Structure I
Amino acid sequence: MAKALLVIDVQNDFCEGGALACEGGANVAAKITSFLENSKSNYDYVIASRDWHTPADSNDGHFAAAGSEPDYVNTWPVHCVANTSGAEYHPNLDQRLIDIHIRKGQNANGYSIFDGIDENGETYPELIKRLKISHVDIVGIATDYCVRASALDSVAQNLTTRVITSLTAGVSPASVESAIDEMVDAGVTVIPTA
């Protein structure tokens, strides 16, 4: 059985200066690159996801309606619109170390990598079945949203799942703490470093 590193949403819009910036995002991007330079051989696949929201669309209510304020729980400012600089990987993340690219959130919320498709249109659940992936380590942004959703879906699919918190950045300390508790309760192994 294969082991994968999932790099969740390390994108310009989720790092400093972006539409939905997480403090420490750019630093996490650099740390993931450094981690991969030293540890890529520990993984059969490195799979990276990106929010890839449809332009001029609410994306199933994910974007706050025009003229209304986002609640930052279920509705958000416009971010990671397909084919914009905000949707691109942060430059501190070395894309050459990524084997498979997943896009998620087309006309949808798309929190979890399980909602995504690869460049050939294969769904992520189909892909992990075909590649016989049984173990995943998860890093990226944001700990309390897309990392959390991807980890919960992974463990629900009976994958051995770890989240490496030193290689994540979150929206707020309180919601990160809550997300970690929820992940641990669901059977995710949460570790500070690999």
Structure II
Amino acid sequence: MLSMIMAELILSLADLGVLGAIGWRGLAYQNGAFWVGLLTNWRPNYTGQTVVMFFTYTFLHGGLMHMITNMIVLFSLGLIAIKRVGSAGFFVIFFLAAFGGGIAFGTLSNSVQPMVGASGALFGLAGAWVYWGWADHRKTNTSVLPVLLVVSGLTLLNIIMWWWLNGQLAWQTHLGGFISGWASAALLTALQSALSKPQE
């Protein structure tokens, strides 16, 4: 959270001419945002950019409000993940979801605009949370309807946001992040279960 907050504060101050130069945000996006074109025939700014961008885009945002909203969600879902799988498990889910979000955006989008924001990783944490809810309901043999309602709510939220932002929403990143988070949580849960079994 601190790295994302500091990055956006520096860029926002640069936008206002208070710190550095007004062009800092553009430079940050050029070198750290996710660019679909780099997966095809665009020339990278530096060696390894086509790989690094799968993670660096997560630490950049489109402005203060974008960052603040994401940090609120990160704090809330991050605590849930840490309580469930610990700090190491949280980082596994976070970064695999960020990577999965990038994969989905690079595959499903043909945008020439940069993609930034932690929402891919955040939807991964949401996917993990939904998986744990689903697994808990299955274990106790109770209805999974509350889980389905959460998934429906997240889907509706994306549709509303896509409409509100005139199509400028990286829903592909959200989808890829969610699926990756679900899969990561399932894998971590299986590993925890296997490690907790008594030795014969």
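Rule-based calculations on the coordinates, nothing more; no lab input. Everything numeric here is computed off the predicted structure, so don't read it as measured data. Cβ atoms are built from the backbone, for glycine too; each structure is taken alone.
For structures I, II, which has the highest computed value of distance in nm of label points 7 Å out along Cα→Cβ at positions 102 and 126? Mind showing how you got there, number by number?
On the way: I: 1.5; II: 2.1.
Going through I, II one by one, distance in nm of label points 7 Å out along Cα→Cβ at positions 102 and 126 is largest in II.
Quick check for you: by mean count of other Cβ atoms within 10 Å over residues 62-69, which of I, II is greatest? Before the final figure, lay out each step's value.
On the way: I: 12.2; II: 15.4.
For this comparison of mean count of other Cβ atoms within 10 Å over residues 62-69, the top structure is II.
Can you tell which of I, II yields -24500 when helix-only ellipticity at 222 nm (-39500 (n - 2.57) for each DSSP H run of 4 or more, over all residues; to 500) is derived from it? Intermediate results must be reported in sequence, preceding the final value.
Values: I: -7000; II: -24500.
Answer by label: II.
3.2 is what came out when distance in nm of label points 7 Å out along Cα→Cβ at positions 78 and 118 was calculated for one structure; which of I, II is it?
Details: I: 3.2; II: 0.5.
Computing distance in nm of label points 7 Å out along Cα→Cβ at positions 78 and 118 on every structure in I, II gives 3.2 only for I.
As an exercise: distance in nm of label points 7 Å out along Cα→Cβ at positions 30 and 150, calculated from one structure in I, II, equals 4.3. Which structure is it?
Values: I: 2.2; II: 4.3.
Value 4.3 for distance in nm of label points 7 Å out along Cα→Cβ at positions 30 and 150 corresponds to II out of I, II.
Which one of I, II has Cα extents along the principal axes in Å, as calculated from the coordinates, equal to 49, 37, 31? Before the final figure, lay out the partial values.
Details: I: 49, 37, 31; II: 61, 40, 36.
Answer by label: I.
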Which of the displayed structures (I, II) returns the greatest value of distance in nm of label points 7 Å out along Cα→Cβ at positions 142 and 166 on calculation? II
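Quick check for you: by distance in nm of label points 7 Å out along Cα→Cβ at positions 94 and 182, which of I, II is greatest?
Numbers: I: 3.4; II: 2.4.
Biggest value here belongs to I.
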